[in-house]
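Got some structures for you, see below.
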Structure 1
Amino acid sequence: MTHRPTRADVIARIPAVFPHRAVNDVLAILDRYGMQRHEQEAPRLHLAILKLCDEDPAADLASYVETAKQDFRDVLMWAEYPTMSKALRGKDEARIERARARDKAAYDAWLAGK
């Protein structure tokens, strides 16, 4: 990721992912993550959840929020590093590094709306 995500980034992405839902309704669900002191980096997790929902229109927004509350690392891995997570299963260092670079570029492009 090229910059630290902000609330403004989250708000900007919602209409693209949920064009037929009110931004405030989506924010109300996303904001279930970040209420507890240990739930850090809420904008980053919110963007990760939006990305996962964007990739799978049948995905349940609230379910991803609950998953993040249980273990935020799962959501981040699925959204920010999908190729790398597959490469890790094979333990191929060169493949892991290529996957990391591809995932970073893809996430940054998604965040930029490309």
Structure 2
Amino acid sequence: MTTKEIADRLVDLLRQGQFMTVYDELFHTDAHHIEPQSEHFADVKGVAAIKAKDATLGENIAGVAGMEVGDAIVSKDYIALPYKMTVTLKDGAKWPVDELIVYKVENGKIMSEQFFY
């Protein structure tokens, strides 16, 4: 797949809430998650570990009030994607998410994702 094809599929799947399909279809098994602002998940390597990170985060979420996946910007081997969501945590607190995710593509697969917020 080209970077543009990956971007189009990524946006489609994320808008449908198909997060695990994103990892299974589009990510390389050795993909790297980079989120320096995170206390617990700053540097995660491998799709299995990225899925485990998401599962751990999901355990603390009671509901999602809204999610907005913007249009992807594609430049050679990179995809930039604005992403917004408001979740309610199990303790009742609201957690607004407003971030830009940058994906690096190599050989038709996503090799890294980096979160900026």
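Each value in this text was obtained by applying a stated rule to the coordinates, not by laboratory testing. Note that the structure is a prediction, hence the values are computed from the model and not measured. Cβ atoms are built from the backbone, for glycine too; each structure is taken alone.
Can you tell which of 1, 2 yields 93 when volume of the Cα convex hull per residue in Å³ is derived from it?
Answer for the origin of the read-out: 2.
With mean count of other Cβ atoms within 10 Å over residues 5-12 computed per structure, which member of 1, 2 shows the largest figure?
Of structures 1, 2, the maximum of mean count of other Cβ atoms within 10 Å over residues 5-12 occurs in 2.
Could you tell me which structure in 1, 2 was used to calculate helix-only ellipticity at 222 nm (-39500 (n - 2.57) for each DSSP H run of 4 or more, over all residues; to 500) as -21500?
Here the read-out was taken from 1.
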